[in-house]
Structure 1
Amino acid sequence: MKSIARDDILNYTFLSHITYNPTGTCAAFVAARADRDENSYVSYVYLYADGEVKRMTGLGKEKQFWWLNEHALLFPAVRSAAEKKRAETGDPFTAFYCLDIGGGEAQPYFTVPFAVADMKVLDTSHFVVTAMLDANDPEAYLLEGEARQAALKKRKEDRDYEVLDESPFWFNGAGFVNKQRRALFLVTLENGTPQLRRVTEPLENAGILDQYGDEVLFSSETFENRMPIYGFCIKAVNWKTGAVRDVVRNSTHSLEGLHVAEGIIYLRANDGKRHGLNENAWVYTLDADNGTMTLLREEAYSMYGSVGSDCRLGESPACAVRGRDLYHITTREGDAVLYRILPDGTSESVIQKSGSIDGFALSPADSSILLIAMYDMKLQEVYAWQDGKLQQVSHLNEKALADAYVAQPEYREITSAGQIIGGWVLKPKDYDPEKTYPAVLDIHGGPKTVYGPVFYHEMQYWAGKGYFVFFCNPKGSDGRDSAFMDIRGDYGYTDYRNIMDFTNAVLAAYPQIDPKRVCETGGSYGGFMTNWIIGHTDRFCCAASQRSISNWLSFWGVSDIGSYFAEDQTLGNPFVRPEKMWEHSPLKYAENVKTPTLFIHSDEDYRCPLEQGLQMYTALVQHGVPARLCLFHGENHELSRSGKPLHRLRRLQEITDWFDRYSAK
């Protein structure tokens, strides 16, 4: 049996966006994989029909699709020579193609003069779309001919500088977003030619929510200098007349989602009054005629999946409606499972299998459900659920793990600081209880996410190389109620104690682990905790701090979420309580560090910006601690999950080489 190799991730297939057609006779989804030669990813649309899975597209660039009707798919593509030439000039446009699932080539359907971010099909001639536009030049998309070429030339000239006059001014994965707004349009095809009607104002940020009869409900947020954190507005546009009206204006809550069922509108929102920004949303019903919000359920758990893995690419919906019920993924301990909320506010379990449901689709024809899931320590596959039975219907990743050693997670549970803390241990390949082994403690990001019993490439790679790997969900993690995830003003205290107590328990339960050869790593919150750990103990032989936070005071001013997240999580403020922010900053304790530490950071990480890693790295070097920083150009906070394939391989090699160096006997 072979070990999982570093490069095996290039052979994995990542699934997303599973969606039934309008009649429930078939479904489609996106499948992506790495392209080593191009150092990028290729993606295709697949069809599931009559119990079989087959590929429908062939260019390898089909990342999105929508059902135009029960027989045809609509997707954006650049196919013709004219489109390719236009794209090369940097001209923003979106060309949509229609593909009959019965066979034949995709045909041009319509083109709009901006880059579409999201779309909802109303019928075969009517659509609502959003596109990111510059509020300083809100009519640039209307330009044609020489005027459009002149505007493109000026935009290229302006790329060498940025003008900032609002906050946030950049956003992870999107770059500089100053004065960029999601505009909402109605698109009507007349004799195949799209007629555009802009619905929103230049400074208005919109998001498509759902269809409500002849209206489309959308979120609306208007700001000029500072993006609001709480408060939302929902508007409705009649897609036949273009009439726009306010549905509800709320000044106290943050909107998380809205779904229109039969005779009921479900709305998910939180006000942060009990547990801050990360508290789990409650469920309300919304009267679209008078704007009244009525509390339906004080939901205790998150209504999405947060089980970590580095074997996903692309997004899938976490909530959907069927009949009068709201179905949603929810994270419970280390699993992402499926529940539904009934019109009376009661909640019922639908699918409880251990693992992670990453996306799902509800058949409009019967009670069946399709899932994209990670089960039984396998990579993502499509599963069908009907009448209480679960069946795997795709086998796109079977060959990738054939004849490979996949370490099975062994669950461990401890009591720490009055809380039950759960975690898992992976044994090394060819484990011999008479031998001793090095180990890796891995800490998840978030902090409001979880680790669980799912396939994680880097962990399996380390297990295949002879390491024990262990990980847990300390206080602050998802999977329980809002009180458990609330570590505001407690960063580095209870969570640190939980992690150290779990480490002690693992070493006691597995005496084969050499305590002098235990490595430690983590990214994002896990990077913060890595920085914290090395300033509070020297028990680890080495550490790898990834996309980390080291200084909450500077994080406040440079992160895309810093100005509100840092205050919320530390209960400090740069002007009123700076000492509280400094208390929870790992940089404060850097003079105590003795642990050799590798830092991994990306120069376009605007969530935990580069200066955070640089500060901690510089502090260690100044204090004579062995340190190394590996900087990835052109990558962001998602390096380990969706970064360029060769960058992901280099990142994993850097970390593993560091571990091998310091854990060697």
Structure 2
Amino acid sequence: MSVLTGIAGPEDVKKLSEPECRELAEELRREIIDTVSRQGGHLASNLGVVELTIALHRAFESPKDKLVFDVGHQVYAHKLLTGRGDRFKTLRSYGGISGFPCRAESEHDLFDTGHSSTAISMALGLARARDLKGEDSHVVAIVGDGALTGGMCYEAMNDAGNAGTPLIVVLNDNEMSISPNVGALHNYFKHLRASASWYGNKRRVRTRIERIPVVGKPAARLIEKIKDMVKSVTTGGELFESLGFRYWGPFDGHNIEEMTHVFEEAKQVRDMPLLIHVVTRKGNGYDLAERQPEKYHGTAPFFVENGMKRSRGSGKSAAQAAGDALVSVAAEDARVVAITAAMAGGTGLTKFASYYPQRFFDVGIAEQHALSMAAGLARGGFRPFFAVYATFLQRAYDQLIHDVCLQNLPVCVLVDHAGLVGDDGKTHHGVFVSQMSLSVPNLTVLAPKDTAGIARAIRAALKADGPVVIEYPKEGIPPCEGETESGPLTVGRWQILAEGTDCALLAYGRMCLQALEAAKQLKEHGISAGVVDCCSLKPMDLPMLRDLNGKGLLLFTVEDGQAIGGFGSEVARLCIAEGLRAPAGIAGIGDCFVPHGQVDQLLQDCGLSAGQIAKRVMNQLKERKYAGGEAKGGC
């Protein structure tokens, strides 16, 4: 009989024997591999923490004890052990369970998290809330070693250590975040891992001494103190102890019995924060993921037997287009440098790193540092391009404003995953990037309508005197039929994609395709709708806006970003400021966080499908007609 099917919650994990726990680990691993192979998701990181998660739930009592997972790339086993086994097959699908911690799903998920380096701060807040209420519970933050390149971790640890707040941090050391870890901390962890045998010997000696009648336990405690003094100068851990944490480890994170014992002992530490260093192997149990953990960090559906993708994407992805374009301009201009925050592969910079290793910088999970460093490179005479997902750019908004735009430095931010991104859901949608960018002085904002336009935008950015943001969606977008444009985009100029005499749909990025399809549907109803590619979001094409107004066309804006403070709002503001007629409709995402699902499903949910756009335009035109305000013109 399956052990996993008998797990309705964490309390059932505590009832298992050690052999049953090991069988449970294998069943969890098989379930994760099978589901991710069909649904896509984060595989290697989740396979690496199966045994660790079992041990956590054997030692602690969730939800009374608080388990805070950093990022969420390691919660699949946790979901399966906390009553979601019957829904796990719906992982990342529309209406199914999230690939990240999700409060709406379970009381065992404390936060909706998708960004790195936040767990220790959140856990410290929970620990202080516990102490203020006089409760008796444990708070545990489970953090990957890659997350420790984020400065928030040290801010939180410094605060917790200074206050002496009882708190447990489990450092899951698997030598990777998304791209291989880099920097001095990575080398520091190598030193700590090399000291693992010290702790195994320490436990064996202590066990033997404790068996001595009467004097055994006091002697063991005395020897342990002496050994800890020796350890502090021979095996490391000084970094964490200098921050006020007690340091234990490294331990084998794949040994359920050992980790359960360690966590039980950790519960007895009540006078200060404790860091437990655990070593795991990313992709453990699936050979392909073990050998290529970066490839299987986040993966599309694949065949388990050979790792081949179940469906092949057509054409070049947006990230690949950006990476190829950077390689091309770097060959022509020695000032071009590229920066990533631990996501070289995801943002298309692997090729650049191979061609120009001296001009490529991976700073780890440190987006704030990346932008400020880019400012320094620009001030030093270079042309830095920082490639980052839109959702992670949010973490460096202050640096974008203060260190880059205030100084008017020629830094280009390549904002990948703009707009709706699909299966990763509300923590990863890039729907705030336009709002963030449009309000910042000195900043040029470009949004190509297709993949080929990314290269043209990059060349335009290289010619700019100040900072530039280029935003584009996750997937590649083929050019419009008959598209012939080449050369750099013209900053401040829009392009008419379709002529119209009744109205004009103003769109950018992927939404140009939705607008073109909406125009076709409107034509079937006798409505002539023009479509304008507003690829230069800032500065906008004021002459074209004046021209469209002068022809009496009703304007409708279309965007897959937040409507509040977004592109449509800015068009309306500009029209009012210039004495022009404001848009008759602004189609964008409402005042909400969008869940996970396929992009076409989410567009439908947000009222942004081509059919919904067309219907909205028809309703507005009908109201105008009945009100006697119908106008004709030409676009």
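Work out which structure the value 2.4 belongs to, where distance in nm of label points 7 Å out along Cα→Cβ at positions 333 and 477 was derived from one of 1, 2. It traces back to 2. Suppose helix-only ellipticity at 222 nm (-39500 (n - 2.57) for each DSSP H run of 4 or more, over all residues; to 500) works out to -12000; of 1, 2, which structure was it derived from? Derived from 2, not from the others.
Taking FRET efficiency 1/(1 + (r/R0)^6) of positions 5 and 53 (r between Cβ atoms, R0 = 25 Å, to 0.05) as the criterion, the top structure among 1, 2 is 2, with the largest value.
In terms of Rg/Rh (Cα atoms, Kirkwood Rh), the structure with the greatest value among 1, 2 is 2.
Work out which structure the value 20.1 belongs to, where mean count of other Cβ atoms within 10 Å over residues 125-132 was derived from one of 1, 2. Corresponding structure: 1. If mean count of other Cβ atoms within 10 Å over residues 341-348 computes to 14.0, which of 1, 2 did it come from? It must be structure 1, since only it matches.
Values in this text are rule-based calculations from the coordinates and carry no lab data. All figures in this text were calculated on a predicted structure; none of them were measured in a lab. Cβ atoms are built from the backbone, for glycine too; each structure is taken alone.
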